[in-house]
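Listed next: structures, encoded as structure tokens.
Nothing in this text is a laboratory measurement; each read-out follows from the coordinates by a stated rule. Small disclaimer: the values here were computed from a predicted structure and weren't measured. Cβ atoms are built from the backbone, for glycine too; each structure is taken alone.
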Structure P
Amino acid sequence: MLYLIGLGLSKGDISAKALEIAKKCDVAYIERYTGRISDDDVNELSESIGKKFKILKRPSFEDNVAELIAEAAEKNVGVFIEGDPLIATTHKILFIEAKTHGVEIKVVHSVSILTAAMGESMLDFYRFGAVCTIADWSEHYRPVSFYETIERNLGMNLHSILFLDFDESEQASPDLRRVSGIFKAAEKQYGRGILNEEREIIILHNVELDTQKNLLAKIGELDDIELGRGPTLIVIPAKLSDIEKELVDAVYRQE
């Protein structure tokens, strides 16, 4: 049996159902590369379920899916995942592989950053379009195709959620000065005014942690905003409805 167990956005989100199932597992893995699970979190969870975790990082996870499936055919194997287990494509592939090989699988859902971001933004959830990621640039990898997704969404009057790459080793997303530079490069390449300096965006940092920060800012102000460590995402609103405008004003524009 393979269990995909959602941990929510913090270690305190794990449900009683998830803990009960975890205690039945013969082997427990915890996936560390798509989230912000700290060593302390791992140790506390290990004490809660009475088992030590085997740590999965990207190479070991993606290269050893077949071994995980084979193990789950013989034992109860739990894979613990921050957020909701079936948001990331990687975890869906594991689900498909289990089904393909006749391995029984059970998913324990939890809060995801996607739904939390929609709520924290104060925007209507049914008005969000396609999600995209802003990759952290390297010398030879500088994608700006996210611009096209934003443009399509705005063309349909839909809001956009932009995930920023998260560096697990640094426990941080790219700082906003770096994001500002990527926005400028994308705007220079496409030149359609989508990411002009006057456009207002919503910045969500460390959602559901004590250090959470929600900000409304113009793109031209990003160079001056310091957030610190932790995951960050950006929401680019389309034209606000009356109720959305009222909520955004109440949350972000109060003096």
Structure Q
Amino acid sequence: MSRVRFGVVVFPGSNCDHDAHYVAGDVMGQEARFIWHKEGSIGDVDVVILPGGFSYGDYLRCGAIARFSPVMKDVVRFANAGGRVIGICNGFQVLTEAGLLPGVLLRNESLRFICRSVHLRVENARTDFTNACRAGDVLEIPIAHGEGNYFADADTIHRLEDRNRIVFRYCEPDGTISAAANPNGSISNIAGIINEGGNVLGMMPHPERAADPALGHTDGRKVFDSILRAVLHDEAPAAILSDRS
């Protein structure tokens, strides 16, 4: 395989689709194409990106209507077959609504939209989305959301912790996990999680907004570098490997 094929799903209200397409295609030098939400198939792709924005205006609940878009049936099929899917911000919300990831994204604790850079600690560097990092690395990546407050019941959080499926946590610049570093009230400072199979990642921060040197920050590129490594050098998604096992 010479180049990785990215498909960027576009919903009515998506506003980070072009950013994701630009990074995958221009910055990373891979193949990238848009997939309109009414398409019945995602086509021949290696990675699906569900981008940020306000799909369907975030009416009802964020991601609740997008989950029923025709293309989502094939996204779910692709994910269940082991295909790599990354949901960013609103895309993370869509993944929870579609049942591909557990939990929900609630209104920010402050009840305000937040747009600024935050620090993330890499909790699991043994995934297809973080293999270019080391566990404990701190990344500086922007957020831009009003409903990024991750919540799940105690049993679900225990399973995520036990299986090392919490990939990113909000932290201080030195990596310390604190309430002050949590921008939205997410339980356990969770900023990103992965599914049991290791092929579906949801994260609230925007790595595509921190991947071009022209923007002054490139920590987000590590997520895309990791995806390329995984697809080009290991055809099967990495298993979830728990440090506790």
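Of note:
- Look at distance in nm of label points 7 Å out along Cα→Cβ at positions 75 and 91 for each of P, Q: the largest one is in P.
- A value of 13.6 for mean count of other Cβ atoms within 10 Å over residues 107-114, calculated from one of P, Q, originates in structure Q.
- Structure from which -11000 was derived, helix-only ellipticity at 222 nm (-39500 (n - 2.57) for each DSSP H run of 4 or more, over all residues; to 500), options P, Q: P
- Origin of the derived value 0.92 (Rg/Rh (Cα atoms, Kirkwood Rh); candidates P, Q): Q
- Here the criterion is distance in nm of label points 7 Å out along Cα→Cβ at positions 19 and 227, and among P, Q the highest value is seen for P.
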